[in-house]
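As structure tokens, here come the structures.
Since every read-out is calculated from the coordinates, none of them should be taken as a lab result. Quick caveat, the model's predicted, so the values are computed rather than measured. Cβ atoms are built from the backbone, for glycine too; each structure is taken alone.
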Structure I
Amino acid sequence: MDTSLQYLRQQIRQAADEGYALAVRGGGSKDFYGEPARPAAILDTRIHSGITAYDPDELVITAKAGTPLAEIEAALAERRQILPFEPPHFGAGATLGGAVACGLAGPGRAHFGAVRDFVLGCRLIDGCGQVLDFGGRVVKNVAGYDIHKTMAGAMGTLGVLAEVSLKVLPAPERELTLQFECSAAAARGMLHARMGQPLPLTAGF
């Protein structure tokens, strides 16, 4: 077990023993999203970072929760692959763990799927400091209940994400961005109208 994972376990055990709350935090790019129920000490996951496995042929990547999204997307781009749920970057420090824990996806969600649809497996630390593994690193994994998928959008309430395995997709050969000058109200109206059509908001080929 690496030292960074051991450190996170120790911090969680200490909080459990002394009875204080922890707020799980990566790069802090989504601090605006959700509020702790009470004052809490920060558990910074950025210490636990790095891509641990990447198999471009199998379209699977595994990385520690504190790994910057930019690092993961750069590694995928070298092999012309992408994270299909289009995780939003609210800051340069956005991490994989934060993206999965918040469960936020881009405008292509209705067409490509949500974050949970691409989570193949995860390693988490529970409230007692135990390390638990769910799912796996293969797409055809049908053993048991998909607990790993419940971590997407759970905001760290079910455990601290330590490592995540994701299914990735080939990058589109071409992309085109359309830009319109209009008011915020008109933009919302246009968005609602397009969402009512049987076409994705984002498309690549």
Structure II
Amino acid sequence: MAPARLIFIRHGETDWNAEGRLQGRQDIALNARGEYQAAAAGRKLLNLLGPERVADPALPYLSSPLGRARRTMEIARTTIGLDPTAYALDDNLVELSFGVWEGKTWPQVRKAELQAAIAREADKWNTLPPEGESYAMLTERMRAWIEAHTKDCVVVSHGGVARALMVILSGLAPQRAAVTEIWQGRLLVFENERFIWI
């Protein structure tokens, strides 16, 4: 089973996003633009669900434990008049690990580990970064998570998690999901085996 409707919010921008650095599990704070995006996502959530549903105690709000996701959740909730701390952390929603590549830009990765970089460019979904996690591995983690969550929910997480959900919940081809842009400041709504951006 899967939630009837899963509303996904990618965390707001960080300086590492702006610089093109692989973040993975590194705990990088939102920048000013990221905070603006988090507030924008909150307003879109209110417009989508309405004031009664966003405040419904039966609607779970779940976040990755990484600070950029938690801060996004707290800003979004504050923007729509909710208690910023009344949400749950879920370790399964953490970003995939880029291992030793974290903190590097892609040109730096290519310079330091050309063969591994070429392998990933050829198969972004299945290639395992050194000491890291592949999108395929993340997808298996998220399959188990989906089976345990059958109610509508609001999730704040990361780009890799969004790509895994696109594959699981809408049937998007993995190689296409691997290169799909995951927007910040917008809602990604999964419903009826499809997804739409709001």
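For relative contact order in percent (Cα under 8 Å, 6 or more apart), find whichever of I, II sits highest and give me its label. Largest value of relative contact order in percent (Cα under 8 Å, 6 or more apart): II.
For distance in nm of label points 7 Å out along Cα→Cβ at positions 47 and 71, the calculated result is 1.5, so let me know which of I, II that is.
I
Could you figure out which one of I, II the value 1.00 for FRET efficiency 1/(1 + (r/R0)^6) of positions 95 and 183 (r between Cβ atoms, R0 = 35 Å, to 0.05) was computed from? Among I, II, the structure yielding 1.00 for FRET efficiency 1/(1 + (r/R0)^6) of positions 95 and 183 (r between Cβ atoms, R0 = 35 Å, to 0.05) is II.
Work out which structure the value -13500 belongs to, where helix-only ellipticity at 222 nm (-39500 (n - 2.57) for each DSSP H run of 4 or more, over all residues; to 500) was derived from one of I, II. Going through each structure in turn, the value belongs to II. When distance in nm of label points 7 Å out along Cα→Cβ at positions 135 and 151 is computed across structures I, II, the figure 3.2 traces back to II. Of structures I, II, which gives 12.2 when mean count of other Cβ atoms within 10 Å over residues 15-22 is computed from the coordinates? Structure of origin is I.
Can you spot which of I, II the value 2.2 was calculated from, given it is distance in nm of label points 7 Å out along Cα→Cβ at positions 23 and 119? Matching structure: I.
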